[in-house]
Structure 1
Amino acid sequence: MTEEQIWTPLEIEAELAGGTEELTDRLKDLGDELGSLLAQEKALVFRGFGVTPGRLDAVLDLLLPNRLAYVHGNSPRTKVGSNVYTSTEYPQEFTISMHNEMSYAHAWPARLAFYCQIQPGGGGATPVVDSELWLNSLDAEIREAFAGGVRYVQNLHDGYGLGKSWQDTFETDKRHDVESFLDGTGATWEWKADGSIRVESVRPSTTKHPLTGTEGWFNQADQWHPAGLGDDTAAALSQILPEDELPQNVTFADGSPIPAEYVVQIRDRGLDNAVDVDWRTGDLLLIDNVLLAHGRRPFTGDRRVLVAMSD
């Protein structure tokens, strides 16, 4: 975090012994004002309300008016409830770099809610970074290079291979469902002889918030580029598959390669400017997915954080 970075999420703590009922009452009182409060504060942390898995749906119904399925998501997750998922199944010893959820897609969730079912033994914070700050922290050369947008490439296997299958990605085993979904996204795709599908999408690198008008960094180039994985992992992948056949990859919109040094700067400056949200069992974090990017710090022991999203 830089010296100029003074923003932190708004923490809302329990005042009574009412637990989850107190939280739902306060959210009902907020009503439609919750949206404007979130746009103003960017993130809200709810602590001390003792939310249990059995009461989670009641709270999420108020935080997320229209819960979305994780269709076309690229991160490994398990569905555990009504459009509620594990936040990630990425190995616990690794950092997950900053990203706005599904910024590579034609449509993305406006809000994300994270729920801590089991607090980590150590570490495991969810870092969040102001997307406008992240954009402005990048060298002018990089901002200019990305002005034309980026091209995302997915190679989704048919059940066996690296990365996610197209069945897991689109939550269906029917090809026509996949095609119907992709028809409205501006993507191009091709089914391969081995049953896999290749999907290409050109998206902008920044976006403006619909209420505040602020422009922020809004793409996942550093997560989709081999250089974002680190030298060892990238080298290992290059021994297995050519770059064009990786489960996911990214270039500039015209197909030209993105320099590795750009990717490293994007990844590192996002993390350097992030604010960590630490977890205790029962906590909830609500974030505006355009105003803030999020990630995950490494952790020890157990950690179970669930996520849901809405438009």
Structure 2
Amino acid sequence: MRTLVVGAGAVGGFFGAHLVEAGRDVTFLVRERRAAALRADGLTVEKLDGTLHVEPTAVTKDEIDGPFDLVLLSVKSFALGQALDDVAPAVGPDTTIVPLLNGLQHIETLQRRFGADQVVGGLCFVATILVGDTIRQLSPLNTIMLGELDGPESPRIQAAHREIEGAGFEAVLSRNILQGLWEKWFILAAGGATTTLLGGDVGTIERVPFGRETALAIVAECAAVAAAAGHEPRPAMRARAEATLTEAGSDFTTSMFRDQQQGLEVESDQILGDLVRRGQTAGVSVPLLAAASAALEVYRAGRGA
């Protein structure tokens, strides 16, 4: 099976490097500068238990030689528009697209562009950052979950799962991938809204007046939107979110908060704005999520986004 990994950043580079190491037929679709770096220096992942270095095959959009069997789409949500044009020559009638983006907005976008039959559900749990051209792993999280959006397993999703399993990370085949997508969105939105709206790490938020109460109220708003959509987070997932965002002394922050602190682009509309709109359409009151979304849009306007 020919696999195209779109992006060789913190997410695509991490999982793609493991697939290369496991002997899979993997090509990375990247920009010219990243392609030159990969060809010259290879791809390095600083793992918690050692260093992984591979010599990957990298192409730019003009060098795609035809359809691939499997496309792992790992760009940031705000880069999806350009990625659609870049990846189009790699998508044929038998291509399976597994997006590893946050939220749900991207699925509808991909289905409109390539057809509902081309797109399956996918998500990942990984904590990595890109330092220069090197990927650094920050926690043991290393999971890809995939499944048909309508639930039942199919030959193509089983084939995709076989291709990525046994490659040094956890590969999970789900019969309810939409629930998984909503639960991950719930966690990302709760954490992102809490840390960016209140402007600090969890330990600081927890110890200031009304900090804990605000964090719990944001979790409740996120859960209410998911419930209105028919995907209420399981009790264990909600308890996990509440515990993580109210832990005394914790230095936990979110990638959205860290990106904002560094003056980088953030996935505010995909993670918060879309959730607010869905909540309002369903009649769910989400004042804290709306405030967090507005604050991030002000930030984006200030950086010229």
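Nothing in this text is a laboratory measurement; each read-out follows from the coordinates by a stated rule. What you are looking at is a predicted structure, and each value in this text was computed from that prediction instead of being measured. Cβ atoms are built from the backbone, for glycine too; each structure is taken alone.
Laid out as a table, the results:
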{"item": "Label whose coordinates, when distance in nm of label points 7 Å out along Cα→Cβ at positions 119 and 167 is calculated, return 4.0 (choices 1, 2)", "result": "1"}
{"item": "Winner on relative contact order in percent (Cα under 8 Å, 6 or more apart) once structures 1, 2 are ranked, highest first", "result": "1"}
{"item": "With Cα extents along the principal axes in Å derived as 57, 39, 37, matching label from 1, 2", "result": "2"}
{"item": "Structure from which 0.45 was derived, FRET efficiency 1/(1 + (r/R0)^6) of positions 95 and 287 (r between Cβ atoms, R0 = 41 Å, to 0.05), options 1, 2", "result": "2"}
{"item": "helix-only ellipticity at 222 nm (-39500 (n - 2.57) for each DSSP H run of 4 or more, over all residues; to 500) from the coordinates reads -13500; which among 1, 2", "result": "2"}
{"item": "Structure with the greatest value (metric Kirkwood radius over Cα pairs in Å, for residues 39-198 alone, set 1, 2)", "result": "1"}
